[in-house]
Structure I
Amino acid sequence: MVKWVSKKVIVQFITFNLVGLLNTAIDFMLYTLLLWFGTYYLIAQIIAYGAGMINSFLLNSRYTFHKGDTLVSKPRQLNRGVRFVVWNALLLGLTLLLLAAFTEWWGVGEVISKVIVTVVTVALNFYGSKKWVFAASGSRA
């Protein structure tokens, strides 16, 4: 095993990806449902991503990074929530840009584009969530 990868990080990564599978299922099902109802694909992505994002925050706070405890002060909880929203807004922007690039510029279908973009953003999302969103104050755990 690589020296800098601890068992805790591996467990967090696996848990993060299990939560991510659920988030992706919520996101993907809502996205395809909205497309089926005729919603413009970028609007569908914003709505679907928002639903997955809410689920992600709740489950990753509690199970992946164990930050759902009630002993944390309200300002720290708010700070974490703001970081989560900022990080996910950046990821959403990247997702929209990549979706548009694959769909509009390169002619890839909307659903296939969604799959490709999801694969591309998973590792980036874990890294940012671990190192910034859910990191302990003063720590880059």
Structure II
Amino acid sequence: MLRRWILAIVMVACGVLVLVTQLAAGLPAVGAVELVVFLALAFVLSPWAFPRSVDAAEAQRASAADGRPVVYWRPGCRYCLQLRFSLGRLARRAHWVDIWHDPAGAAVVRAVAGGNETVPTVVLGGQAVVNPDRAWLREQLRSGGA
């Protein structure tokens, strides 16, 4: 569980360290601004930046029922962040599985990515796409069962 939060924790710690350093140098405003920047980075690198994650079994059941894609991701993944933010509000239409939180989700990704935990991986209609094109996924979320 801690592994999901390690990057966010490091960002908060760096922000506090920078704040203390700036306070010691007599620059409290600069320190406060830098702390806010580090806190924003901590949020982006945390699981909070993503829609609520579900376990792989729940996501697969829901996807079979509503036709929406399942997106396998992990906190701190640059490509997952790019995908998440490029989708905007449409991201809520997908079922998100954090592979660091759900071992079954990690197993699904390894099965389709040649033994690697390459994310983001999207499964839609039984077809898996590793590192999907963002425009393609947006279109899938806008259309049909999504």
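Bear in mind that the values in this text are calculations on the coordinates, not laboratory data. Please read all numbers here as calculations on a predicted model, not as lab measurements. Cβ atoms are built from the backbone, for glycine too; each structure is taken alone.
Values computed for the structure shown
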{"quantity": "Which of I, II yields -23500 [helix-only ellipticity at 222 nm (-39500 (n - 2.57) for each DSSP H run of 4 or more, over all residues; to 500), calculated]", "calculated": "I"}
{"quantity": "Ranking I, II by mean count of other Cβ atoms within 10 Å over residues 17-24, the structure that comes out highest", "calculated": "I"}
{"quantity": "Label whose coordinates, when semi-axes √(5λ) of the Cα gyration tensor in Å is calculated, return 29, 17, 13 (choices I, II)", "calculated": "I"}
{"quantity": "Which of I, II leads on mean projected area of the Cα convex hull in nm², for residues 25-80 alone, largest value", "calculated": "II"}
